[in-house]
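As structure tokens, here come the structures.
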Structure I
């Protein structure tokens with residue numbers, strides 16, 4: 001069963017799962033648009049160097065609570081039918097999906113601002129932590145935790 005928001009182990013949830021969940025809502029008949037944000041691993045490190053891989057962890061119970069709260073709050077906005085945030089955890093390589101944010105609304109004009117707000121809020125509010133494992137320009141391997149507000 002798919003819930004409207006949450007933390008998932010890598011491989012346990014897909015964008016297709018999210019779209020099915022949005023479309024299966026009883027209120028989906030009111031929707032005229034779905035906007036989707038897919039956060040992926042970029043190859044350039046937050047500091048300097050190339051990203052080898054990311055490790056994402058979370059305080060799962062609290063993260064699930066925060067993501068659900070954000071979605072519940074944003075669903076109250078005019079013209080919004082559904083909001084879902086699904087963040088993945090585990091080891092990820094460049095180009096792999098990390099997070100799916102889906103917003104369904106009555107019109108395209110109502111979904112884009114809510115999509116942006118959902119992304120900004122989960123990034124600043126959810127206890128999800130990212131470690132970047134990089135290779136520097138000199139070929140040295142290094143790793144560091146990315147500070148709050150700059151993850152994903």
Structure II
């Protein structure tokens with residue numbers, strides 16, 4: 001086999017392997033509804049309902065959420081970059097900076113927020129079920145009063 005043919009085979013294998021790696025990352029796109037009964041909010045108050053619209057074209061993912069609770073309806077739009085590049089969003093009227101990266105098939109989003117002069121960290125782990133119908137989102141909030149965790153189960157509409 002000539003060097004040129006070997007190089008073509010090598011490049012072909014490289015492209016195929018990169019395609020397979022990209023295929024291993026789940027696509028969270030879709031309309032999702034929070035299953036309040038299957039979710040665990042720990043010490044945090046449960047919402048009445050929540051809907052999510054996710055548009056995911058790796059490395060970009062936008063999430064629009066609408067949450068209804070005893071405090072009324074709240075809508076939030078965030079954008080993540082899943083390649084580890086720092087992003088910035090506004091949450092609760094405050095700037096939040098973060099990064100997102102893949103750990104196998106799990107997307108780990110780490111965000112930092114300043115809450116009245118005190119830094120806090122929010123780590124979210126997103127996983128998609130094998131059948132593509134359920135997102136499990138495990139969130140840990142670390143702040144001055146310690147850690148709080150919740151586990152949200154989102155089901156595809």
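Bear in mind these aren't lab numbers, they're just calculated from the coordinates by the rules spelled out. Computed from a prediction, not measured in an experiment: that's the story for all the values here. Cβ atoms are built from the backbone, for glycine too; each structure is taken alone.
Suppose you compute mean count of other Cβ atoms within 10 Å over residues 69-76 for every structure in I, II: which one lands on 16.5? Mind dumping the intermediate values first?
Values: I: 16.5; II: 10.5.
Matching structure: I.
Taking helix-only ellipticity at 222 nm (-39500 (n - 2.57) for each DSSP H run of 4 or more, over all residues; to 500) from the coordinates of each of I, II, which one would give -9000?
I
Using the calculated result 32 for relative contact order in percent (Cα under 8 Å, 6 or more apart), pick out the matching structure from I, II.
The read-out comes from structure I.
Could you figure out which one of I, II the value 1.5 for distance in nm of label points 7 Å out along Cα→Cβ at positions 29 and 53 was computed from?
So the calculation was done on II.
Which one of I, II has distance in nm of label points 7 Å out along Cα→Cβ at positions 93 and 133, as calculated from the coordinates, equal to 1.2?
I
Taking distance in nm of label points 7 Å out along Cα→Cβ at positions 45 and 117 for each of I, II, which is largest?
Comparing I, II, the top value of distance in nm of label points 7 Å out along Cα→Cβ at positions 45 and 117 belongs to I.
To test your reading of the models, identify which of I, II gives 30, 14, 14 for semi-axes √(5λ) of the Cα gyration tensor in Å when calculated.
Going label by label, the one that fits is I.
For distance in nm of label points 7 Å out along Cα→Cβ at positions 77 and 101, which of I, II scores largest?
Numbers: I: 0.9; II: 2.9.
When distance in nm of label points 7 Å out along Cα→Cβ at positions 77 and 101 is computed for each of I, II, structure II gives the biggest number.
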